[in-house]
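Have a look at these structures, which come just after this line.
Read-outs: derived from the displayed coordinates by stated rules, not from any lab. All figures in this text were calculated on a predicted structure; none of them were measured in a lab. Cβ atoms are built from the backbone, for glycine too; each structure is taken alone.
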Structure I
Amino acid sequence: MRIPFLSLFITSPFAGLQEHAEKVRECAWAFQQAIECHASEKCKTFEQIRQQVIQLENEADAIKRRIRGHIPMGTLMPVDKFQLFMYLKEQDGVLDSVEDALNWISYRPKPGIPPELEKDFFLLVDSTIEPIEELARMVAEARKYFKTFSDKQRIVIKSIINNLRQKEHEADKAEGIIKQKVFNMDAEPITVFHIVRLAEIIGAIADHAENAGDMMRAMISR
């Protein structure tokens, strides 16, 4: 079967990646609000925020399926298709982990976050919020790079990737502190398990963001 020459060229897939990244970025504020709500005994909107994140995840999934289904065989692209799909998988994993964290909280919303762990949890969340927001900027800069292949643009992208790596290191550190403290608290075993697992799921957000950065580095490598 012959493929028409003009059909070998399509609009850059980075347009779809950026649309997907914007959905991921929308969840950053909601995620932060949800954790703050969980830590507060007076907050009554946690479930509403969780449903907002679920809706964002559904919308992002629709974009992901559209990206995967609209790159015909033989299409010429500025990046390897496998690398593109691996990047998309990690970017999508960020939103999946946010949803997983809020779902985990919903299974046992009480007693919330112990006061002695609030500061550490907020530090952990803060170390994941910036990576969530940075993904959209990274994709936007990548779109510019693949139009010009400018060394200056490549440096900008590498700077974002390095920042994602640094934030993942901070998240790992905060997660470790939480685990160390909770195992030395006078708390019920089920509470200890719930807190430790929550810290791990939140930490996975930064892991996926760093992995997305690694895939972006592979795509812009020469």
Structure II
Amino acid sequence: MKNSKKPLRIDIVSDVVCPWCVVGYKQLAQALEQTDTPYEIHWHPFELNSNMPSTGQNMREHITEKYGSSKEESDASRARITDSGAEVGFEFNFNDELRMHNTFNLHQLLYWAGQQGQKPMHDLKQALFAAHFTNGRNLSDKTVLADIAAEVGLDRSEALAVLEDQRFAKEVRAEERHWQQQGIQSVPAIIFNERYLVSGAQGVDNYVGILEQLATMQE
């Protein structure tokens, strides 16, 4: 029976503005459903661009500066990401107005949500993914972040206060350092049962294989 098994602990280190973090999670979620695996997910912060100004930057400009990608290479990458998202039911809407954001405030908001339980944090994480990649909302705007928090049932005024007073800044920095010290340098990084690290978006079938192997090891 599903509930007779000990839940698989899954720690996911990721950033909200990382497209492969969305795809990787959605692939894993489908694999968990296909294998009827009981699980508990714990989200952890990682900043792809910790030096990004608070106002953010045009995404195409950012990718060109960071990776030296041409427009053609950027377009090909966006098409590949969009197709991968569609395969797992996530909609990417790339356009020339899309911006890359500094995500430190987002991680503080997620940390605050996590104080209220794993489900509020998980729901907020999914809402932030959609807000950025599907709906192109301005995640550099604290009022927008507070709105998104309210949309998943969190207290809007408290969310705004958390962002204004930066009350969880030290905790988020400490957690970011912890995962860096564990050798995490790219995301998504998915750790199963605090022992087995899988990096990147592996595909549904590969995740199914990983989960099946883990299940035999737990028997």
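With helix-only ellipticity at 222 nm (-39500 (n - 2.57) for each DSSP H run of 4 or more, over all residues; to 500) coming out at -16000, pick the structure among I, II it was computed from. Source structure for this number: II. Looking at structures I, II, which one was distance in nm of label points 7 Å out along Cα→Cβ at positions 93 and 141 calculated from, given that it came out as 1.4? It must be structure II, since only it matches. Hey, mean count of other Cβ atoms within 10 Å over residues 29-36 derived from one of I, II reads 15.9; which structure? Of the options listed, only II reproduces it.
Suppose you compute mean count of other Cβ atoms within 10 Å over residues 85-92 for every structure in I, II: which one lands on 15.8? Before the final figure, lay out the partial values.
Numbers: I: 20.4; II: 15.8.
The structure behind it is II.
Source structure of the calculated read-out (Rg/Rh (Cα atoms, Kirkwood Rh), 0.96) within I, II: II.
Looking across I, II, the calculation of mean count of other Cβ atoms within 10 Å over residues 133-140 that yields 21.8 traces back to I.
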